[in-house]
Structure 1
Amino acid sequence: MKDDALLSPVQSPLLSSKTGSAIRHGYFTRKGGVSGGIYHGLNVGLGSRDERSHVEENRARVSAWFGAEPQKLATVHQVHSPDAVIVDASYDGTRTEADALVTAVPGLVIGVLSADCGPILFADAEAGVIGAAHAGWKGALTGVLESTIDAMISLGARREHIAASLGPSISRRNYEVGTEFVERFLEKDPGYAIFFTPSARAGHAMFDLPGLTTKRLSDAGVTAENLDLCTYADEERFFSYRRTTHRSEPDYGRQISAISIREA
């Protein structure tokens with residue numbers, strides 16, 4: 001496709017070093033898409049109110065970057081759950097309600113959408129198993145990362161060989177939360193207090209979602225990395241649900257993070 005060069009996915013140093021040429025991945029930005037207005041760029045959100053034809057073209061461009069046909073791009077209907085699904089060669093485009101995908105099928109592209117929540121890509125290159133998870137605060141707290149790892153292990157991956165990289169997500173400096181939010185986490189584990197710092201506003205705190213995510217990954221026994229890219233702060237490259245909310249805009253776009261095992 002002639003516009004492929006416009007796509008500018010971010011690469012993970014960890015995944016690149018661990019997988020070599022066997023696995024291809026990318027944390028896609030807004031660059032290279034056909035959407036306009038508040039969605040301008042590479043909006044891949046089927047749940048957005050963007051023109052459907054634009055979203056489908058954007059998704060086709062992502063597939064083409066991997067050298068795949070559009071129907072080979074597998075995503076799920078994300079619902080902030082702890083659920084991970086295994087995708088096999090019979091994938092027919094159905095978007096199951098879940099928040100993570102795992103596969104061992106070469107040529108199939110699996111991806112998750114985000115606009116502040118954390119997109120995490122996983123790989124065990126030796127076993128030929130990959131995963132992609134969408135982890136907002138609820139998913140991270142209730143176990144979507146661990147579910148993804150367990151699903152990968154069920155396909156032959158080994159925990160100690162899995163590398164996981166957290167892509168563009170909202171950072172602590174832009175994620176202000178209220179007292180009830182903090183209490184929910186401390187009820188789960190008092191040790192989670194380390195992920196909250198006082199806000200300038202009384203009764204509020206700044207929440208470190210990337211910190212929680214990488215700790216959960218490390219505690220699960222995999223090698224973890226945070227690319228430290230803030231979606232809220234970098235409007236040129238990333239969509240942000242919270243930024244849209246603060247501006248009272250009617251909707252927002254979603255970027256995609258995707259990974260694929262190269263076909264022999």
Structure 2
Amino acid sequence: MPKFATIRTADGTRGVRLDGDQLVDLGYPDLGAYLAAGSPDLPGGSVTYPVEAADFAPVVLQPSKVVCVGLNYRSHIEEMGRDLPEYPVLFAKFADTLTGANDPVTKPAETEQLDWECELTIVIGSTVRHADEEQAVAAIAGFTAANDYSVRDWQFRTREWLQGKMWEATTPVGPYVVTPDELPGGVRPELATRLTVDGVEKQSANTSDLLFDPVALVRYVSTITTLRPGDLILTGTNGGVGHARSPQEFLWGGETVEITVEGIGTLTNTIAKG
């Protein structure tokens with residue numbers, strides 16, 4: 001199966017499928033709408049766009065929910081000085097937090113602690129509630145990459161993290177969604193991940209080290225709420241975030257942050273000053 005994306009065009013956003021050096025129009029305004037329609041076959045005579053000129057939008061424009069998992073890699077839990085969780089640590093984002101794979105990310109003027117977090121992200125392909133193992137596997141349309149930029153000084157103002165995680169246009173997602181059959185490990189992918197700031201490696205891990213794997217997360221979250229096509233689950237970050245470094249490191253503006261997830265692609269974001 002090919003890679004999928006959502007791109008911006010002169011006529012609006014379009015859901016597309018990668019085919020060589022071309023992106024083939026799926027007939028829907030974004031990948032979320034295509035998944036909600038049941039992932040139909042491509043229409044005849046589809047429009048194509050060159051990959052090299054692609055302007056990637058968030059892979060799903062308006063997911064009904066964006067669920068995030070904290071403390072899901074042993075290395076990150078240890079660097080944050082916390083115990084291994086018995087259950088997934090969940091928080092939420094809103095659709096307005098999402099931005100494109102190569103879009104600039106603006107450092108909010110209100111923070112002095114903008115941080116990075118490299119994350120594998122699950123894309124839901126079908127409606128599911130109270131999923132068992134088989135249903136959870138079937139509900140995973142594919143995987144993409146995300147950077148959960150975090151405003152740490154706001155995040156830790158209170159015991160709840162939401163206010164440090166929900167800043168507008170601070171969560172690039174993409175560039176592609178790749179189906180599980182294309183990835184080593186399938187629905188429990190074993191992918192190398194890497195994050196750099198101005199070319200200097202800050203995070204490196206393998207998604208096989210997740211404490212709660214994607215199938216377990218779909219089962220757990222779907223127990224709480226219905227998951228729908230296009231919903232996103234950010235599976236957590238590994239060690240190496242700026243907040244946990246000594247001395248601490250944060251983004252001030254002008255840096256280039258890159259995330260690469262094996263088999264999926266690279267997010268490249270320049271940090272702009274707000």
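When mean count of other Cβ atoms within 10 Å over residues 183-190 is calculated for each of the structures 1, 2, the largest result comes from 2. Among candidates 1, 2, the computation of Cα extents along the principal axes in Å, for residues 127-198 alone that gave 43, 25, 17 used structure 1. Looking at distance in nm of label points 7 Å out along Cα→Cβ at positions 111 and 135 for structures 1, 2, the greatest value goes to 2.
Among candidates 1, 2, the computation of helix-only ellipticity at 222 nm (-39500 (n - 2.57) for each DSSP H run of 4 or more, over all residues; to 500) that gave -7000 used structure 1. Tell me which of 1, 2 gives 3.4 when you compute distance in nm of label points 7 Å out along Cα→Cβ at positions 87 and 255. This figure was derived from 2.
If you rank structures 1, 2 by volume of the Cα convex hull per residue in Å³, for residues 55-118 alone, which sits at the top with the largest value? Working shown, then result.
Working: 1: 93; 2: 125.
Top value of volume of the Cα convex hull per residue in Å³, for residues 55-118 alone, among 1, 2, belongs to structure 2.
Where does the value 3.4 come from, among 1, 2, when distance in nm of label points 7 Å out along Cα→Cβ at positions 63 and 143 is the thing being computed? This figure was derived from 1.
Values in this text are rule-based calculations from the coordinates and carry no lab data. The structure displayed is predicted, hence computed values, not measured ones. Cβ atoms are built from the backbone, for glycine too; each structure is taken alone.
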